[in-house]
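Values in this text are rule-based calculations from the coordinates and carry no lab data. Note that the coordinates shown come from a computational prediction; the quantities given were computed from them, not determined experimentally. Cβ atoms are built from the backbone, for glycine too; each structure is taken alone.
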Structure 1
Amino acid sequence: MTVIGARTLVEGEAEGLVTRWSVALSFWGGFDVASGRVIDRSHPAFGTVVSGRVLVMPSGRGSSSASSVLAEAILRGTAPAAIILAMADPIITVGAIVARRLYGKSCPVLICVPPHFDHLADGDYLRIEARSGGAMIRHAALSQRRD
């Protein structure tokens, strides 16, 4: 298991399998809060359920309304367990902050820069501790996992 440092945008703890995309997603119009499924037909992950997964993508995309969609998904329990980005995204960050403050539910949001970001692969298992002073990602690559 490897420990990776990251920058915390939204505090919390989470763990789960990685779902990694090379394309950003807009939660507004691209994500169904009832099912946790990607509904953007133009997105390569169309039809994928991300509930409870650690979503790794370069950035967010889209309308400021995506914040409210993410907050509602966190409230309903259909959101990703955590979101790791390569660059800060204020829309995703606001949605996770709102859910934490209004509903007391957490979806940590982190920034993990290359080369560490590049090593997070689909199917890896991560444990995340995101605090105001920074974040630790405990990373077990798919080849290291013992189920």
Structure 2
Amino acid sequence: MSVDCKSIFNADEQGQLVKAIAAAEQNTSGEIRIHLEDYCDGEPFQRGLEVFHTLKMHQTALKNGVLIYIAVQDRKLAILGDKGINEIVPPHYWEEILHALKTSFKREQYLSAIEQAVHEIGQKLKVHFPYQKNDIDELTNEISFGKVS
């Protein structure tokens, strides 16, 4: 990828991703976030975990937040689920979605790959954390960018 994290998606594409998150969350109490930064020092899962906590994703009531973390320039990716969802999904579930994401990224299908990952995560959350009529959207659906700490 030759673009930085803030320009990889134009405004319309960012809007598409936000809509994909909103659609995925319509049927679940789960929360999905996407975070993009340029570089990842070290292992992407560990960096994703730092971002997860910085974005306060661990503070959802049912511990059912999921983060898609992408370091654009380094081509490093991670998907992290909170305790509530991790206790339920089968072993290697996140790795399967991550593998599909990486495969599509190699073909430079960034937007469709992330949309598909969001959809799949939403389907899994829907099964285990169905929408409740008193559900509150606990986290923003906006994409976050850049180094956070």
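Suppose FRET efficiency 1/(1 + (r/R0)^6) of positions 33 and 137 (r between Cβ atoms, R0 = 25 Å, to 0.05) works out to 0.45; of 1, 2, which structure was it derived from?
1
Work out which structure the value 39 belongs to, where relative contact order in percent (Cα under 8 Å, 6 or more apart) was derived from one of 1, 2.
Value 39 for relative contact order in percent (Cα under 8 Å, 6 or more apart) corresponds to 2 out of 1, 2.
Name the one structure among 1, 2 that mean count of other Cβ atoms within 10 Å over residues 9-16 of 18.8 was derived from.
1
With helix-only ellipticity at 222 nm (-39500 (n - 2.57) for each DSSP H run of 4 or more, over all residues; to 500) coming out at -5500, pick the structure among 1, 2 it was computed from.
Source structure: 1.
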